[in-house]
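Next up, some structures in structure tokens.
Nothing in this text is a laboratory measurement; each read-out follows from the coordinates by a stated rule. In this text the structure is predicted, and so the values were computed from the model without any measurement. Cβ atoms are built from the backbone, for glycine too; each structure is taken alone.
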Structure P
Amino acid sequence: MLRHKRVVGVICGLALSIESMQASGFRLTEQSLNGTALNSAFIAGAYGADSTYYNPANMSLGRDSDKHEIEIDGTLLFIPPFRFSTGDRSVYECASQNICNKSVEGKALTTIQPIPKFFYKSRAYEVASNLKTNFGLSFTTPSGLSMNWDGIGGGFLDDVSIAMMELNPVVSLAWKDFISFGVGFRAIYSFGSFNNTLYVPYNAVGGAFKGTTKVEQTSNAKGFGFGYNLALSIKPFATSSIESLKSLTLSSTYRSKVSIDMSGSLSALAHVSQSGANMGTVNMDAGLMLNADMPHILNVGILQDFGRSRVEFVYERTFWGSARIFDFQYANQRFYNLTGALAALGVDYVAGMMNSADYSAVAYGNGWKDSNAYRLGYTYFGESYKIMGSIAYDETPAPQGKFGIPDANAYMFGLGFRKRFLDDRLDLGLAYSLALKDNRKSFIVSHDGFGQLHLLTIGAKYLW
């Protein structure tokens, strides 16, 4: 029965992971207007209210550190529909060995998802000579999406939704304008509901009985997780007499792993076939327990100003290789409504049959590795406005060509504009980011070229 628990976990876990349309796994890295325009090349150069998320050490450095700020942003996430082909996993060899001589069609329907964000930063408070501190808070959605895929090939993402909301209070401490530290506490609440279908291969009695089980499931789960984040910024030439060197900033941020413990319920219907013949169906209800890790994340950024222009490069490492992608158990399982040949075998025999299934064939997290992202951002500061642009390359942690989370490496482009009003107290802006997904090596082969993910963010900030 322990192995049977794993198939239920795999089904739910794949549904939970669909936010991986961004290449860094199932994270959404663009969490503010600035972050969208710069594709998160906003670490060493982070300032203002949203520095509470990207680099809290910078609350005490640079622009507007002496002001209170509130920023409210809203992002509209858009994934256009596309048609695709994938292997027919109802065939035993395709489901068990990834040898897929037959393909099936699927279609991803349009995804439109609004995502809210909130940021607050206090003004700097002097705590000693040349020593100052700031406080702040961010409310973001590090992961969250709804998807609806159609067709035989799209059954594993038929109707799924997941949301993760993070509250992150932070504090910074800076000595002069030379060095600053930041630390924060992370609280993440996750919830979701899932409806999807998978084909699980089984091989019993030394290969005498083999086939696939089509499992249709409906489930829900919710829970909390907690962690911390650290930040450091250094301006090594802040006191230099060479004006061009004063702006050089080196920064690093670290977000700890967060283990999220979720609980809920699950209902599943399994269609068992053998050598192409239908043996019948069985229903199962159970209480669901799910544990997932948001992985460690390390960012290193370097920034240099050239007059009114600012250039920043960011390297990001996401440690998926050491994270538990998803672990599952369930309690109080109940089998009922056995039909066909399964009815004659009885509940106990059918439950025992589950132990012969090869659940590793549908374990979406197999082979995940640490992933890298490389981000380059440009900002031009006018008298009361700024213009931003960026490019980025974001690796996927998921192995290509194997069944699992449909993800691929991403090429990203961003643009943004902000303008200040009311004697620089009100700041309004708009930003756009496009991620193009190279899915040529994915087990999901699009008929419509590169996969696309569009982000449009509007924001308003007030300073006093």
Structure Q
Amino acid sequence: MLIIAVGVNHRTAPVEIRERLSFSDHSLEASLARLNSYPAIEGCIILSTCNRTEIYAATRELDEGLNAIWDFLSRKSGVDISEIKNYTYAHTLYDTIRHLFRVAAGLDSMILGETQILGQVRHAYQLACQYGATNRVLNTLFQQAITVGKRVRTETGIDQNAVSISYAAVELAKQQFKDLSGRSVLVIGAGKMSELTARYLVANGVSGVIVSNRSYQRAVGLAAQFNGRAVKFDQLYQHIEEADIIISCTAASHYVVRLNDVAEAIARRRCRELMIIDIAVPRDIDPAVGQLPGVTLYDIDDLQQVVDHNLAQRKKAAVAAESIIEEELDQFMQWLSMQFVVPTIAALKQRGEEIKQKELRRALNRLGDISEHDRKVVSSLANSIVNQLLHVPVAQLKAYALTPEGHLYMKVLQNLFKLELPGEQSQGGKEPVQGNLATGR
């Protein structure tokens, strides 16, 4: 049983290709069934997010399995199979497992260490199980991948440092105020960056949201998302004194908030501290505002320094994460290698049992009328001989399963004892893929 993966992500294909290869949840049941209908596929899981679509599958024939997935994606998307191959990447056994573990750990994401992907891996696995699309090997693989994702985040803290400008703003706010519960924010501008920053602030406890924008209707729309209120742009200065935090990100070519505007508001604030985060380029806030007592002003460069520092921390954590992944990979490969030889060992023991029973009956018939005690002695002797004869080849096969020669030794044993493995008839007599049991190469 080989594990393979074919995928496409933000690095290998443009969005117009990725969207044609994406799968919605409601389409997964039929898609998984269709993919499993290919003779080469013996179980599959589809992971589909905004930045990637990946198909993980179990197969006995490497080339046939990969071609089945490419054909499936071509038929689903209407994209010629040669183009599909150009846009996708393919992994086999060892590399497939490492890739999935890195995906679950957030090491293969657009934002290093992001947390959402672990939930998406878990969701993809749960749906595949729900629709009966997986098998034992894929179940064990994805269960361990989820464990790896959790372990990496717990032991390395790779997801603890903000690496986006908007979330870095929130991190600075939390550092200054410790607890954001009950704090209020004045958001100047209603663009995407303003929306994201406001959303993160609210998620971290900010309760009062005031939005001001040149387009009053856009301000109303953004404020409604947070049960906040909108104020007209020419009146925003009257509301500075109400806010604990000001987030500004407009497209203005001049200062939107001037020194005098804030100075007047500070006089009415009764020494309450004010944090201002200017995300705009050109800047919205007069830099002189930062000199006012009780005011802390950050601009885009300050935020970028936070992001750069945090990204460096995540890269350090990623090194530790890679070590965890290699450790978990070795554990999984030991388990998987055993799965390769278990049918051969079972067939060998069955052959030994058949020979023992046949020869035992012949011996007992020749001995004629002997006591029950003597029958047990003869039977025990037969059991002991068979067990001792098989012990060494079984132990050696288990040991060799973890080496590049593992497949060779397994085939030699099968041929020497003329072993028939379960499932060979249903597979049409297909040979397992030649290669390294431990690496799939």
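Observations on the structure shown:
- Highest-scoring entry among P, Q, by distance in nm of label points 7 Å out along Cα→Cβ at positions 199 and 351, is Q.
- Relative contact order in percent (Cα under 8 Å, 6 or more apart) derived as 19 - corresponding label from P, Q: P
- Each of the structures P, Q was assessed by mean count of other Cβ atoms within 10 Å over residues 175-182; the largest value belongs to P.
- Of the structures P, Q, the one that -18500 was derived from, the read-out being helix-only ellipticity at 222 nm (-39500 (n - 2.57) for each DSSP H run of 4 or more, over all residues; to 500): Q
- With Kirkwood radius over Cα pairs in Å derived as 26.7, matching label from P, Q: Q
- Source structure (of P, Q) for mean count of other Cβ atoms within 10 Å over residues 111-118, computed value 16.0: P
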